[in-house]
Structures are given as structure tokens and as C-alpha cells.
Structure I
């Protein structure tokens with residue numbers, strides 16, 4: 001998995017590329033931990049280029065969400081693919097994660 005960081009105002013955007021599966025979720029958690037340690041509280045995870053996500057990937061998102069929330073911040077999802085959205089729906093996590101299909105709308109929600 002490739003993770004590119006960029007910022008827009010006070011929001012750190014993580015552009016993910018590749019499958020979010022067992023092993024790759026550790027990289028996501030490492031990056032999220034570093035972002036929070038650096039004082040960033042608002043995180044937008046762009047999932048447009050994540051073709052597949054498994055239960056470990058879901059676990060990684062939950063752990064990341066908890067880490068950011070524990071520091072008084074917010075983590076939201078941008079452009080989850082159809083497959084990712086289905087998995088989030090089946091697991092009941094669409095009610096936990098705020099998801100957006102438009103970056104500008106997502107950014108203004110923070």
C-alpha cells in the first residue's frame with residue numbers, strides 16, 4: 001500500500017493506493033499515529049484507489065479512528081469504493097465513519 005500525505009488548511013489528507021489488507025493496515029496505523037503525534041487532529045482518508053479491503057483493513061480503520069478520536073480529533077472517509085462501502089455497510093460501520101464522495105464537501109465538514 002502506498003500512502004501519500006497532503007494538507008488542506010487544518011486537515012491532513014491521506015491518499016491511499018492499493019489493497020487495505022492484513023499487513024498493510026499496520027502502515028496506515030503507523031502513518032495515522034505520526035500525523036496525530038505531529039499535532040494534526042483532522043484526518044481525511046481518501047480511499048478512491050483502494051480496490052479491496054479485508055477484515056484486517058477494517059480493523060486498521062477502526063484503530064485509526066480510535067487513535068484520532070482519542071486525541072480529540074476527527075477521522076473521515078473520502079471516496080470509498082463500492083466494495084469498501086458495502087463492507088462498511090455490512091459491518092455497521094457506515095454509521096460510525098462519516099463518508100463523502102466529494103473532497104470539497106468533506107473538507108468543509110471539519
Structure II
């Protein structure tokens with residue numbers, strides 16, 4: 001009977017140890033954070049991240065893989081310009097144009 005009563009506190013202690021070990025390795029136990037690429041940042045209307053990635057040297061004319069759920073319900077290949085146009089954000093389009101993106105208007109599926 002004593003073992004049954006000790007099981008919940010022992011499981012909580014084990015969970016704490018696991019969370020601490022994961023925190024040391026900088027891994028969150030409930031979700032994994034993946035950095036955004038330029039097209040994903042444009043599709044998510046994240047002007048700050050778009051500016052940071054452009055300043056870091058990302059190519060505004062390259063095609064990037066956009067993960068499922070960001071622009072559509074399936075993964076796809078898009079240019080940052082196509083992603084910004086599909087998100088209907090003129091300020092991100094202008095930021096991309098100012099950074100040397102080609103001004104052609106690809107469709108929302110990412111094809112020129």
C-alpha cells in the first residue's frame with residue numbers, strides 16, 4: 001500500500017528531473033521551435049523577422065520551403081515576394097523590393 005501512495009510523488013519527481021535535463025540542453029518538452037526562413041516570415045507578416053533575415057544576407061529572390069500551415073494546409077515552395085503577396089502585406093512587399101527582390105508578381109502558389 002505504501003508503494004501505491006509513493007507512486008504519484010515519484011512520478012512528479014522524475015518529470016521534474018526530465019524537464020531540468022531538457023532545459024539544460026535547451027529543448028522545450030512540449031514544442032520544438034524552428035527558425036523561420038524569409039518566405040515563411042513574409043507569409044506570417046513578420047516585418048521584423050523579414051528585415052533581420054534580409055540584413056543577415058538572405059536572398060530575396062530565392063525559393064524557400066514553406067512549412068504546412070503557414071501559407072497553405074500543405075508544404076510548398078515559395079519566393080518571399082509570393083509569400084508577401086499571398087499575405088496581402090504591402091509594407092513587406094515594399095521591404096523586399098527595396099532589398100532587391102524582383103518586382104514580378106508570382107501567383108499565390110509561388111510560381112512566377
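None of the figures in this text is laboratory data; all of them are computed from the coordinates on show. From a predicted model like this one, the values you see are computed outputs, not experimental measurements. Cβ atoms are built from the backbone, for glycine too; each structure is taken alone.
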Which entry (I, II) yields the derived value -1.00 for log10 I(q)/I(0) by the Debye sum over Cα atoms at q = 0.21 Å⁻¹
II
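Once distance in nm of label points 7 Å out along Cα→Cβ at positions 20 and 84 is calculated for all of I, II, which comes out largest?
Numbers: I: 0.5; II: 4.8.
Once distance in nm of label points 7 Å out along Cα→Cβ at positions 20 and 84 is tallied for I, II, the winner is II.
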Where is relative contact order in percent (Cα under 8 Å, 6 or more apart) largest, in which of I, II?
I
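Taking mean count of other Cβ atoms within 10 Å over residues 36-43 as the quantity of interest, name the structure among I, II where it is greatest. Walk me through the numbers on the way to the answer.
Numbers: I: 15.6; II: 26.4.
The structure with the largest value is II.
Supply the structure label, taken from I, II, corresponding to distance in nm of label points 7 Å out along Cα→Cβ at positions 4 and 68 with the calculated value 4.3. Could you put the intermediate results ahead of the total?
Details: I: 1.9; II: 4.3.
Derived from II, not from the others.
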With helix-only ellipticity at 222 nm (-39500 (n - 2.57) for each DSSP H run of 4 or more, over all residues; to 500) derived from the coordinates and found to be -15000, which of I, II does the value describe?
II
Out of I, II, which structure matches 1.4 when distance in nm of label points 7 Å out along Cα→Cβ at positions 60 and 92 is calculated?
II
